[in-house]
Structure 1
Amino acid sequence: MILRCPEQPATGMIGAMTLISRTDRTVPVTVQARTPVAPGSAFDIVVPIDLSRVFHGWGPFPGVRGAKNQTGAWDHVGASRNPDLSDGSTATERLTEYTSGHSFGYEITGFTNMLGKIAEGVRGEWTFTPDQQGTVIRWTYEFKPRPGCHPVIAFGLAPVWRRYMLDAIRATVSAVEQDAHPD
């Protein structure tokens, strides 16, 4: 079965307004992993991490080569950057929440690849929760489908996207443990 969205006009980038409201029908995908590294230390390593260390690409999804146009340190609400994807596409990422040592949230809009045709954007969130002597790192990626595209994302994209996220969170934990305990 092939799932398709009805043709919709492009809505452009979402500016200062919130991408996702409580009434929106979204598609969340969540993964998590554990590390023996303390939450604050894990947070301090992940927030400024070079995106190319953890987002390598998988299947149909490109890796991240880095970020361009970053507006200062990635440590405050309002910071923005353009992830540079290995397929030549890009998007705009904006930090929307930041609680030092615990969590950060962001929105990604303006995808120039196929995702831009089916999603208005994404809200991502990383949390770092104490787990005995270590941390549970949890990453949620919440898609906001374009009108008519909810089934395409829920039943087509989300199941394979979860696999991409699992690879990325494993790479994240590996980077956290390597940087927390360099040999």
Structure 2
Amino acid sequence: MTRIIAGRAGSITLDVPGSGTRPTSDRVRESLFGALESADAVRDAAVLDLYAGSGALGLEAASRGAASVDLVEKAGPAAAVARRNAARVAKALKKDAALRVHASSVLAFLRSARGPFDLAFLDPPYDVGEPELSAALDALAPLLSPHATVVIERAARSPRPALPESLEHTRDKRYGDTALWWAQPVAESQSR
């Protein structure tokens, strides 16, 4: 069972798509959001959840005070699940956060999106290769605010994601078979 862990929508259960997705475990989400909240990266943030699946990461951010959340999911059945979950969370939040679900590929969404985004999650299915992930990061980078946080979730056996020059790795953490890589925009003074 997947649920919202904390915040105003805490304990609401979330539906999970029948196949093709790999929901982030409650343990990983709890640790991730503890770190994000201690860095003050969630409250009032514009959040982007790419390869959203059920939408658990973005909706957890909404529950914890994000101003807006865009969930992007290409698979029709998973996007329908994300819509149901977003409606459930929105009801608990009484419309305090703008929650939008986009049934689109990540690259198509990023080509037409308008930022800036303050927090971005990329949790692609295992079968998404490194070239596609790199293309998504390249397209995402110009849409980020200067102090944005990017979190990439992959299998622990995956290589460290290749980042565009405008992003830098800041930390990584492993949780059993799951690895999280954090990145942020390179400071203006360093990029010159």
Structure 3
Amino acid sequence: MRFAAMALVLAPTFALAVGGDDYDPPAPSETTETCSDGQVWDIATQSCTAPEDSTNDDNARLNDVRELAYAGQYVAALDVLDSLENPNAPLALTYYGFAHRKAGRVAVGMAYYRAALAADPDNLLVRSYMGQGHVEAGEVALAQVQLTQIRMRGGRGTWAELALAQAIATGIGYAH
């Protein structure tokens, strides 16, 4: 009950889409407003292009991934991830895990989450998303392990902790 009340009070702060430190939904950009068929907005050419043909750097590509994931376009997000210069960066691995899990490939997503944690055991976001995956699979005890890890690693009061606590309390993880 305590978490349900807390969730109602903090609901506006639960809008964090995959990754980053921004708790607001990503602003729609040309990638989701203009481009279609998995294309992304190329900053240099000011046009839509296939992710693998984009001249954008990894930061811009990760912004596209976040926006596409928020829009529920998980396969398109994975295509952008596949075009990264450094697909093994912890945030990229987190995104891979999230997109695969939400696209229905839970085991693949969990493998990416484990890889992200191997690269950065203090990655609170990946611990939250992994825990939410456990909740969705009915493995609440495993989700609780991740919640404990978040708290032990200084994550009390963060979106990662609050989102996972709410998922445990309600049985529902976040779709973004």
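Every number here is computed from the coordinates shown, using simple stated rules; none is lab data. Since this is a predicted model, take the numbers as computed values, not measurements. Cβ atoms are built from the backbone, for glycine too; each structure is taken alone.
Assign the value 2.7, calculated as distance in nm of label points 7 Å out along Cα→Cβ at positions 50 and 66, to the correct structure from 1, 2, 3.
Details: 1: 0.9; 2: 1.4; 3: 2.7.
Only structure 3 yields this read-out.
Figure out for me which of the structures 1, 2, 3 the number -9500 belongs to, where helix-only ellipticity at 222 nm (-39500 (n - 2.57) for each DSSP H run of 4 or more, over all residues; to 500) was derived from the coordinates. Present the calculation step by step, with values, prior to reporting the outcome.
On the way: 1: -6000; 2: -9500; 3: -17000.
Label of the source structure: 2.
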